[in-house]
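Colleague: Down below are the structures I want you to see.
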Structure P
Amino acid sequence: MDNRDNRGRRDDSQGRDNYMEKLVKLNRTAKVVKGGRSFSFSALTVVGDRAGMVGFGFGKAKDVTEAIRKSVDRAKRAMIHLPVKNGTIPHEVQGEYKATHVIMKPACPGSGIIAGGPVRAIMEAGGVTDILSKCVGSRSAVNVVRAVFDGVERMMDAKAVAKNRGKTLKDLWG
């Protein structure tokens, strides 16, 4: 049984692992062959544990469910740590991939996730509840996801930011 809500999220709470799987983009391509059209599908998914671990995967197959399964498997294998403190990110960061630039800024508690589709999916899966983001340049879903992950890899955790500023963690976050 597939537990999906109206945004395409799948909550795998009955399974062995409690990962939130979010389908970001599903694409169908057609190839004209001798017997007619041959369809294939590609899926881009984001997987996270809502506690700071998040990953993305891209899968292709002749069947929709197989493409989604492949992308989820690849996302689980390629998970990285997203530093989250008090529901937001520790500092402003900009991620880049090809012609896409994504600017992510920490937000006050109660602000919510102010972001577009792919960025929102990544932040929800990673456990971020308050963030501001802006996508500049190309808005291709794959490029936006890769730019966000570039920004996440550049991010320092809260302790490193406090040390660089010469403050304690208590002074920085209250």
Structure Q
Amino acid sequence: MKPNYNEKEFVEKTVRLGRTAKVVKGGRRFSFNALVVVGDRNGNIGYGFGKAKEVPMAIVKATRHAKRNLCEVKIKRTGEKGENVTIPYPITLKYKSTILLLKPATPGTGIIACGPVRAVLEAAGINNILTKSIGSNNSINLVKATILALQRMNTKEDVAYRRCIEIGKLFE
């Protein structure tokens, strides 16, 4: 079930702004595009891509699209108050020509990542992680790869449910 985005407070991060030009008889006509990541810092994230004749309208369109396409990701909270937020295990994902490696990190490490990946992880609420991107550095592909990798994470409860066994018997 998708969360209702009207009730929550979201963090909006503009990852990329682009400008394109169309050459016409009277000169050049510019248009803009924006890539925005939206999250509630509690495991719900989404991304959107918007195009318009002006920058603010492109950002508004992208934000609206991102809020409509929210998804939930699995995060692992540790520490006394749950202050260390990371991922349960390392994962490698190939999306088009981008290869992305995400590894959990110990408390105090911070987010070691490039710009687009950092925006997604901060919006999701993850604060200790190591990442490496190999291949294409296209920001749209990096954002999509990060969200896909986080969506493919499984918790112990998910695996035990799929195998129809108890969590205690999972590690025997």
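Colleague: Can you spot which of P, Q the value 0.5 was calculated from, given it is distance in nm of label points 7 Å out along Cα→Cβ at positions 115 and 139?
Modeller: Q
Colleague: By the measure FRET efficiency 1/(1 + (r/R0)^6) of positions 43 and 163 (r between Cβ atoms, R0 = 35 Å, to 0.05), tell me the structure among P, Q with the highest figure.
Modeller: Going through P, Q one by one, FRET efficiency 1/(1 + (r/R0)^6) of positions 43 and 163 (r between Cβ atoms, R0 = 35 Å, to 0.05) is largest in Q.
Colleague: With Cα Rg over 2.2 N^0.38 Å, for residues 35-74 alone as the yardstick, tell me which of P, Q scores highest.
Modeller: Between P, Q, the highest calculated value is found for P.
Colleague: Then there's this: Upon calculation of distance in nm of label points 7 Å out along Cα→Cβ at positions 123 and 155 from the atomic coordinates, which of the structures P, Q produces 2.2?
Modeller: The read-out comes from structure Q.
Colleague: Ranked on distance in nm of label points 7 Å out along Cα→Cβ at positions 99 and 131, which label among P, Q comes first with the largest value?
Modeller: P
The numbers here are math on the coordinates, done by the rules we state, and not lab data. What you see is a predicted model; the values in this text were computed from it and never measured. Cβ atoms are built from the backbone, for glycine too; each structure is taken alone.
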